[in-house]
Structure formats: structure tokens, C-alpha cells
Structure I
Amino acid sequence: MHVIYLVVDGDDQFIKIQQALAEDIWNGRTTTTDNNIQLKDELKMVSVLCDDESLEPRMCFFVKLELDSGAITNRSRFAAYDAMSHHLRQRFDADAASEQLIGWPTDWQRQLAIALDVPPKRLCNVGIGGPLLMADLWGIPIDRILEYFEEAN
């Protein structure tokens, strides 16, 4: 299993970014500003877990994070952890989880389908958070997170 990262740019369009760049932004080693990624005041990122052989998307994780000078704020990082925790317990009534699900492009499914070159109906497994948050929160490598999802399929 591998992961594809996409962010919503300032024009509300999904653009792919390299895995290393997504990890560096998450870990604070670089910023969106340093990499000339034109965003609004927040980072809206989708992590798509894909099958290695067929390249079929298996799961799409959404996360929305506030930025300060292109860097993820600690406050938004903790809100994302909270949202992911509520989502894993299938609770969408929490403010943190609800906040993560609003403000995305209305045509997100069509845009993702085009970016991934798959029919929109293949994007049915959606969650909050993603491998970056899980790895950070649980203190394990992203590769192990991906193995977990591969085993679960």
C-alpha cells in the first residue's frame, strides 16, 4: 500500500504533492510558504491510500489545519488529533470532527477522481486524519501504518 497526498490550493483545486514534502510540512521541517504552495489560510490535505498493484484507492483521509506563515499551528494539530479520535469512535457530533468536514470544495469527489484517474464511485471510503496523524499520535513509522491498512484489506 502506498499513499498519495493532495492539497487544496487557493483556487479550491486539488494538487498532488510529494510524500516527502507532506511529511516535512507535517513535521515542521518546511512550510507551505517555503515551497511556494499557494493556499488560503489553512492546509486542506487528503491522504489517499492506494493498492500497490492496481493503484486503486482504498481509503481517503481528510484533514484541515490552520497555518501561521505556512506552518501548521499546534492548536490545529491537536484539534486534528481530537477529530480523528472522535471519528475512529464513529462520533461525528464532536465539534472537532464537524470542523474537519466543512469548507472543502463542493466537487471534491470529482476533483479527486480526476487527480487519481479513477471513477468517482471508487472514492467511497472516507475518514478524518490519515497516516501522518496516526504515525505521529501513536509514535510509529508511517510505513507501519500503511502495512496495517494493507493487512486490513
Structure II
Amino acid sequence: MKSPSINTYKAIAILLAVLATMMMLMPALIAIESESEFTGIQIVFGYEFMSLGSLASGTIVFSLLNMLAYTLPLFAIAALLVSRHGFILSSAIFLMATVMLLSIPDFTVVTVTILDNVNEVTVDWAYGYGLIIAIIAACSGFLISLIVILNKTAR
């Protein structure tokens, strides 16, 4: 049986990277206590989920680390398309993306403001299906890149 070509592996890795990044549009985190869902866009760029005028508000703060977690797979695509050692670079990038995507609940900061007094609040998060799919896609991209590296070294 003939094994798939390098270009086939590259195309699969690129599709997985696009899928991981596109999951930013789907529910990423669920606040366990209130069962509120927040998309990846909301947890990356910030979101005011409660507002009582100037009296009180609840906000998810912009997170550069969350943005990096969702955009790292795009850097893996660039590595695959530009570099001679694309699979080595993309495997490292996909691995970093997987670890960072798993850490998104830790990177997400929620603040509550009451009468101009800002307090950081601890929230118990559960993974939403969008974040789970992004983690699986990034991990699969890592495994595809690793398979190509191992096949090249076995020859």
C-alpha cells in the first residue's frame, strides 16, 4: 500500500490549523455557576457580559495570550508553506498551540466593577465544544507533523 505524499500531509496539517483558528467563533468557555457560554472572540478581545450603567459591570478582559493561542496554528501554516524545515517548525508550533489552548481558562481574567472599584473574580470554567475542537485540531496537527518527521528520519 502506497503511503500518502508529503503534500497530502501538508494539506491535512493546513486544514487542521485553519479549523483550530476558526473555532474562535464557537463557544470556548462555559462559566459553570451561571452556565453562560462565551465564544473565543469574546474571551480573546474582551466582553462586557453585565452592565448596570455606572453602578456595576462584569467584564472579560482582553487577553494577548488567548489571542496567541488561537493564532499560533496560522504560524504553523506559514512554517509549512515557507520553510524547508516546515514540518519540524510546525510540530513545535502546533505543540505550543495545544498547550496554550489547554491553558485558556487560566489566561482568562474576569473583573467586576462596583462603583468604580474594580475587582478580579475567580470563575470556574468548563471547556466549550469550540475550544475542545480547537485543542483536538492543534494536537492532530502536531501528530501529523511528527509522523512526517519520523517517516523522513526512518528512510
Structure III
Amino acid sequence: MPRGVTDQFLNILQNERRHAFRTIAAMAALSLFGYFMAELTDQPLFGSVVLLGVAAVALGLALGGAWAWRTTTRYNASLRASWNAWMRMSLSATRVSDVARGVENKGRGLAHTLASLGWAALFLANVALFVALWQEVTWAARRLLGKI
């Protein structure tokens, strides 16, 4: 393969690394925002909502690490098996996942669409919750739990 092809693949990997570091920085900033929202709904410092958030973060880190390990293992095996195809596909791709899909001759599946819809719904639900908390809206669930 010409040197330009492998350079393109290395550029894709470098962009993936930059993207990962930006995502980590954004998630760290958003975790402070999430802590603020949890404090609005809970006892000061470590109430049940904050502890639930910490547990969710720990579970997310564990599941994310397992998913990343599985994906990396799969990519490594595919890269070893079909190096030339990976290098050819890297010329027209911007992400490693695009290269892998091109090598496997797969398009974006239903899972990608469902994941996008899920993230959008989660974002909108969090925006609605934050606005409601900011406006000090009394929740029907809180009234129901108070009667029990």
C-alpha cells in the first residue's frame, strides 16, 4: 500500500483519540451539572438520588468498558484478517466504525437508529426535568409517595 493510505488510517485513529478525550471532558463537565440537578431534588450532600447517580455512573463505566473491550477485540481481529481492505476503506471514511462497516459490507443498522432516538429522548427528558426543577414544579409522583 502507498504511504498515503496508511497515513490516512493513522489520521483517523488520531481523530478518534481526540474525540474520546473531548467526550471525557464533556462528560466530566456534565457530571457536575447532573450533581447540581440531583442536589435540587435530594437531601444535601449524599442523599438517595446522588447515590443512585453514583451507582449509575459506576455501572455505565463498567458496561462501557466491557463494550469498548469487545469492540476493540473485534476490530483487531478484523484488521489482522483483512489489512488491505481496512486500508482501502480508510480512504473514504472518517471514523473507525465507518471503516469496519465498509470492510464488513454493512450499513448503519436499526440499532444505530434506536440508539440515536434513545439519546435524543434522554436529553429531552433531562431538559424537561431541569426546567421543572428550576421552576419548582410539584410532581404528582411526589404527592403520591407522600401519601404512602
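Of structures I, II, III, which gives -28500 when helix-only ellipticity at 222 nm (-39500 (n - 2.57) for each DSSP H run of 4 or more, over all residues; to 500) is computed from the coordinates? Structure III accounts for this read-out.
Assuming 1.32 is Cα Rg over 2.2 N^0.38 Å, for residues 74-121 alone as calculated from a single structure, say which of I, II, III it is. Computing Cα Rg over 2.2 N^0.38 Å, for residues 74-121 alone on every structure in I, II, III gives 1.32 only for III.
The value 11.7 for mean projected area of the Cα convex hull in nm² was derived from one model only; which of I, II, III is it? Source structure: III.
Every number in this text was worked out from the coordinates using simple rules, so none of it is lab data. In this text the structure is predicted, and so the values were computed from the model without any measurement.
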